[in-house]
Every structure is written in structure tokens, then in C-alpha cells.
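**Q** The data blocks that follow each hold one structure.
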Structure P
């Protein structure tokens with residue numbers, strides 16, 4: 001029991017922290033980059049809402065409530081990251097705490113649904129041999145949440161260093177990091193079969 005819990009927890013963490021599939025990390029970077037450590041409650045809520053969306057789409061796909069067009073999802077994942085990065089660029093001079101919470105959380109939930117669909121087929125192979133798929137999902141979701149919090153903490157810590165020690169303005173920092181993320185997204189979009 002404990003072994004299976006730890007296995008699923010590690011698989012969830014690996015899903016986020018795997019540098020070979022860095023789209024999840026890119027999304028977390030653009031999600032967290034406008035914030036500081038003092039905004040930790042809002043960042044925690046955003047990360048958790050994203051996990052809920054991600055997990056909900058895994059449940060829907062696992063129980064065949066929805067079917068997934070993999071090509072469309074593989075195209076939409078970088079598009080969601082691009083939307084958040086562009087939003088950051090246009091709002092980088094404003095305080096992150098001023099956004100309308102409802103819209104921000106709904107958007108994050110929706111993007112979590114899309115990202116979860118991208119992992120649905122791989123997740124089905126994880127739960128295939130399990131008797132209790134919901135327990136596996138909860139264990140996996142906890143791993144995702146822990147992995148995401150690790151990434152977000154690193155982003156906030158690097159932001160803190162760059163804005164306090166190296167004296168980057170918050171506006172410039174958010175714009176530069178968002179632009180770098182867009183640079184990573186362009187090849188992902190060009191490789192997408194929806195475009196080619």
C-alpha cells in the first residue's frame with residue numbers, strides 16, 4: 001500500500017519535473033513570474049486550481065466521459081502557455097494582486113483541463129492494472145501538486161534574487177522571462193501537427 005502510494009506520488013512529481021517534457025514547467029514559470037513571496041496564498045491557490053483542472057480531465061478521460069484528439073491537445077498546450085506569457089507582457093507594469101480573481105482562477109482551471117488531457121493516454125497505462133483508479137488519481141495529483149510547488153518556489157526565489165540583489169525592475173523581469181518562454185514555445189508550436 002505504502003509502496004504504491006510512493007510510486008504514484010513520484011510519478012506525479014516526475015510528470016511535472018521531467019525536463020524532457022518541459023511544457024508543464026514553462027506554464028508554471030509564466031503563471032508564477034508576476035508574483036512575489038508575499039503573494040504566496042494567491043500563487044498556492046492558482047497552483048491548486050491548475051492541479052484540480054489537470055486531475056479532473058484525467059478522471060474524465062480515464063472513465064471515457066470525454067475522448068481526446070491528441071493532435072489538438074498537443075497544439076493547445078503551448079497555446080495556453082503563450083496566452084499567459086503574452087498576458088504577462090501586457091500587464092507587467094501592474095500589480096499582480098489587482099487582477100480579477102474569478103477570471104484568473106477560471107482561466108487557470110481551464111488550462112489545467114487542457115494540460116491534463118495531454119497526459120490522459122499515459123495516465124491510463126498507470127491506472128490500467130489498479131482496482132481503485134480514484135485513489136491512484138489522488139496519489140498522482142498529490143505528486144503533481146508537490147512538483148508544481150517545487151517549481152513555483154524556485155521561480156519565486158530566483159525572482160526575489162533578481163529583483164532585490166541584481167535590481168531588475170519587476171516589469172522588466174516579467175517581460176524578459178515571459179519573452180524567453182515564448183522563445184521556447186515557438187518550436188513547440190511549429191512542431192505541432194495542427195500547423196504542419
Structure Q
């Protein structure tokens with residue numbers, strides 16, 4: 001399978017975010033544009049458990065190369081964060097993480113996903129389009145570091161068979177589980 005830019009996809013394990021991953025997650029978060037999450041915020045999310053949250057890391061050769069998270073509110077899943085280590089971008093890591101989040105949402109019966117993204121972040125917008133996200137609004141001046149607007153995106157009918165097939169095509173598997181991703185703890 002090839003990554004987002006046609007480069008060979010990194011084989012990754014997508015596993016639940018644990019406290020032991022935090023140092024590597026903070027390193028990756030520090031590479032991202034804009035505001036950073038504090039160690040305390042990540043710890044609070046980890047402590048909340050998986051009842052109303054889903055936080056995952058992608059590991060390549062034992063090293064964390066990306067992370068993503070989602071919180072659940074009723075029938076909606078709100079993707080709160082997606083980040084990939086700079087050396088592993090455009091190699092399928094974010095795709096594997098989003099497949100894992102969407103698969104978890106489907107398992108829970110969540111029928112719609114939402115997120116905010118910088119209006120200028122064309123690579124992310126392209127990725128999210130592949131997952132069926134479409135613009136539904138704008139949050140003016142949302143990002144405090146530069147006042148940039150955020151586009152509010154939604155993906156609907158996540159529990160449908162059509163969406164399951166979409167996940168399958170993104171992961172290379174008809175069942176919607178990524179062969180490039182192995183689950184481990």
C-alpha cells in the first residue's frame with residue numbers, strides 16, 4: 001500500500017494511548033503549527049479512559065510516529081487531534097489513525113464525525129475529504145496563535161455500509177481494518 005503522497009506506507013501498529021507514550025506524543029505535538037496540548041491535558045484525557053474518548057498512537061518499529069483522539073457526545077464523534085511526526089508525514093500514518101478512530105466510532109454506533117481544521121491546511125483537508133468530511137461552517141479567528149479561521153467539517157452516515165466500504169478502501173481491506181495497521185497494546 002502507498003501512503004498519502006504515493007510513497008511507501010510505513011507499517012504501523014495503532015494502539016491505545018498510554019502514559020508511557022506521552023513523552024513521544026509531546027515531541028510530535030511540539031512539531032505542529034499553533035497551540036500545543038499541555039502534558040496535563042493529555043494525562044487528563046488518558047485518565048478518563050475509553051468510555052467517552054478514543055485516543056490512539058501509531059508506532060513504527062516501536063517508536064510513536066503519530067497520534068489522534070476523539071471524544072464522543074451522543075451520536076457524534078468529535079476528532080480533537082491528529083498529528084504525525086514530521087519524518088513520517090505523507091506515508092499513511094494519519095490515514096491509519098483516522099481509520100482506527102472511525103472504526104471505533106462505527107463500533108459504538110456513532111453516525112457522524114466532526115472536526116475543525118485550519119482553513120489553509122490543504123494536506124489535511126485532502127485527507128479529510130477522503131474520509132467523507134465536508135465543510136459545514138467556519139469558526140472565525142479560531143486559532144489563537146495567528147487568528148486563522150477554522151473550517152468545521154462533518155462526515156455523516158458513518159455507520160452505513162457505504163462508509164464501511166470507504167474505510168475498507170482507505171485501509172486496503174473490505175472489512176475496514178487496515179492491513180498496514182496491526183493492533184497491539
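Every number in this text was worked out from the coordinates using simple rules, so none of it is lab data. Predicted model only: the values in this text are computed from it and were never measured. Cβ atoms are built from the backbone, for glycine too; each structure is taken alone.
**Q** I have 1.00 for FRET efficiency 1/(1 + (r/R0)^6) of positions 64 and 88 (r between Cβ atoms, R0 = 25 Å, to 0.05), calculated from one of the structures P, Q. Which structure is it?
**A** Only structure Q yields this read-out.
**Q** Now a separate question. For relative contact order in percent (Cα under 8 Å, 6 or more apart), the calculated result is 43, so let me know which of P, Q that is.
**A** P
**Q** Further, regarding this structure: Looking at structures P, Q, which one was helix-only ellipticity at 222 nm (-39500 (n - 2.57) for each DSSP H run of 4 or more, over all residues; to 500) calculated from, given that it came out as -9000?
**A** Structure Q accounts for this read-out.
**Q** If distance in nm of label points 7 Å out along Cα→Cβ at positions 40 and 120 is computed to be 3.6, which of P, Q is the source?
**A** The structure behind it is P.
**Q** If log10 I(q)/I(0) by the Debye sum over Cα atoms at q = 0.20 Å⁻¹, for residues 32-135 alone comes out at -1.02 when worked out from the coordinates, which of P, Q was used?
**A** For log10 I(q)/I(0) by the Debye sum over Cα atoms at q = 0.20 Å⁻¹, for residues 32-135 alone, the value -1.02 is produced by structure P.
**Q** For Cα Rg over 2.2 N^0.38 Å, the calculated result is 1.04, so let me know which of P, Q that is.
**A** Of the structures listed, the value fits P.
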